[in-house]
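Undergrad: These are the structures in question, set out in turn.
Readers should treat all values here as calculations from the given coordinates under stated rules, not as data from a laboratory. Computed from a prediction, not measured in an experiment: that's the story for all the values here. Cβ atoms are built from the backbone, for glycine too; each structure is taken alone.
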Structure I
Amino acid sequence: MQTGCIEVILEDLEVLGPAKKDLKFLPKDTSKASEHLQLQYRYLSLRLPEMQRTLRLRSEVIMKMREYLIKKHGFVDIETPTLFRRTPGGAQEFIVPTRQPGNFYSLVQSPQQFKQLLMIGGLDRYFQIARCYRDEGSRPDRQPEFTQVDIEMSFPTLDGIISLIEGLIADSWPEGFPELKIPFPRLDFNTAMSEYGTDKPDTRFKNKIQEVTGILKDVSFPENSTLSPSSCVSAVVFRDSSEYYTAAVKNKMKTLAEGCRVKKNSEVKIDKKGKWITNMKLNEKLKDELKSILKLEENDVVFIAAGNRTDV
């Protein structure tokens, strides 16, 4: 162990607690250990070098965050209660019974009320590494229990908050990780919705939504219906994907479109010979305009959807 400082030379050894011979997996060989098995035998998985590195890395990052907020920006680390009264609104809460009949506690969703009291009480810069509990079992993208860096400050500005968080992440960034550049790229809400269709986009996704209303507003879709004046037409291009767009994929896309509020949808497939395969009525002029705006090449696939601007 790295924390050891004494070397012992054995003269005699008596084994008081022999290890089992049928260990489910060895800490040095986890190739056959599934995640479920590692969680079941947690005491073995904690010995894994990767797990050790992760826990030590987490500890190091939290220490640097505390130093940054306390020493450089005058924040106070305050631990707030976990047991609280029920607060209607937001997520469902976990209930903790008491010995008094009819009374109970709720595990806090966040330290919101406590940090507001701190602000009123004159502690204008507070933070803590807070545990939060939310009973949202029906939502697979949520955790019932998680840790967050909870920060509150009085009289902040938008740029001040952004600068503080950028500095916090940069200052606690582990050594040996890819270089971190600040300021971080910024994306406003309208741009995120128009290019990615979500307010929390994964910017690594390069197949952005592109509006082509000006080109296709008068084009008939397979449904042979016209668009309303407030509608828009959007396109998503997948490069070099023509050979992967099979009938099975097409059927899945059709099913997906039926479950959305998109009024019309179609696709354009350009084969290796440059031939356009589509059920839309596109003349050569429209093809050239689409090719220019979307930078289409051979073997590309374009998905096109039309409908209300908030739905497409």
Structure II
Amino acid sequence: MLSICIPVYNVDVRELVEELSKQFTDTKLDGEIIVLDDGSNNHFRNLNKDIISLKAVRYYEQFNHGRSITRNKLVEYAKYDKIAFIDSDCIVSSNYLFNYCQPKSLSHQLVIGGLAYDKEKPDRNLRLRWNYGRKRESTIRYNENSISFLSSNFVIDRKLFNSIKFDERIKGYGNEDTLFGILLRRRQIPFYTINNKVIHKGIEPADIFLSKTKESLSNLWYIYKNTKYIELESHKAVKILKSKQPSILIKLLDLCYKLTERPIAMFLSKVYPSIFIFDVYKMLYLFHYKQTYDINQ
């Protein structure tokens, strides 16, 4: 009935897999849990090998190939016609499997369960990522005016997935799920959403989150320039990078970024995780990127 696919990179996935295995046992539903480690260090590989003995679990390892290739490979390993993707740093509710296996859910080609965050505030240096997740990721609306898509928790028909797949040209960090969502929208696939949220537990410290954000923005521009995803033109970051501004303005904003990058990062990490200031930080970084790589069309 259902193949649950979990890509893993330097995460302890035992709690998640143990719960899913238990749910297969309790519900007596047909299914499997496939875990593919994408080049984790030995510490996490040794921990995660504990899941091999669990019911319905298959565990594989590979050298690091990146998020897109790993997800596509997981589906190659799967044997059922319904494919569920769950990020390895999430936990599921006790009725997670039951909710996805209801007749109404199974009748749709694509079902999105959603993402949530703990209500309790984490340590201060984790609050920026936590705050962003609660205010942005947990509130995504899947409609015709949006190109957003989160690959952290969804079920898709195998046949549909194999006709689209994650774009394996994407090597850097971020945006492979956005591109997957664009391909789904091109096919006019309905985004059927249910309340079957996973809780995202893998919250990075602010400095790591800011670094990943910059890498994702840089990678977004590379993708836009080197592929044919014209839908990315509606992305705010691409709009900024595509737009033509006076060179003096770009230089001033680039200088502003250089002068304020560390103070803003320190403020977001240790004082207050303001999403507004985080957005300003991203905008300044885009102008810095524009100046550095002479992007001013």
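Undergrad: Could you tell me which structure in I, II was used to calculate helix-only ellipticity at 222 nm (-39500 (n - 2.57) for each DSSP H run of 4 or more, over all residues; to 500) as -8000? Each step should come with its number before you reach the end.
TA: Numbers: I: -8000; II: -14500.
Matching structure: I.
Undergrad: Quick check on the output: 20.1, 66 is Rg and Dmax of the Cα atoms in Å, derived from one of I, II. Which one produced it?
TA: Details: I: 28.5, 92; II: 20.1, 66.
Structure II accounts for this read-out.
Undergrad: Comparing FRET efficiency 1/(1 + (r/R0)^6) of positions 38 and 206 (r between Cβ atoms, R0 = 35 Å, to 0.05) across I, II, which structure shows the greatest value?
TA: Details: I: 0.55; II: 0.90.
Once FRET efficiency 1/(1 + (r/R0)^6) of positions 38 and 206 (r between Cβ atoms, R0 = 35 Å, to 0.05) is tallied for I, II, the winner is II.
Undergrad: Let me ask something else. Supply the structure label, taken from I, II, corresponding to FRET efficiency 1/(1 + (r/R0)^6) of positions 142 and 214 (r between Cβ atoms, R0 = 35 Å, to 0.05) with the calculated value 0.30. It would help to have the intermediate numbers written out before the result.
TA: Values: I: 0.30; II: 0.85.
For FRET efficiency 1/(1 + (r/R0)^6) of positions 142 and 214 (r between Cβ atoms, R0 = 35 Å, to 0.05), the value 0.30 is produced by structure I.
Undergrad: Suppose relative contact order in percent (Cα under 8 Å, 6 or more apart) works out to 19; of I, II, which structure was it derived from? Let's see the in-between values first.
TA: Details: I: 11; II: 19.
The read-out was computed on structure II.
Undergrad: For mean count of other Cβ atoms within 10 Å over residues 150-157, which of the structures I, II scores highest? Numbers along the way, then the final one.
TA: Working: I: 14.8; II: 22.1.
Going through I, II one by one, mean count of other Cβ atoms within 10 Å over residues 150-157 peaks for structure II.
Undergrad: Please compute FRET efficiency 1/(1 + (r/R0)^6) of positions 14 and 286 (r between Cβ atoms, R0 = 41 Å, to 0.05) for structures I, II and give me the label with the greatest value.
TA: Values: I: 0.00; II: 0.55.
When FRET efficiency 1/(1 + (r/R0)^6) of positions 14 and 286 (r between Cβ atoms, R0 = 41 Å, to 0.05) is computed for each of I, II, structure II gives the biggest number.
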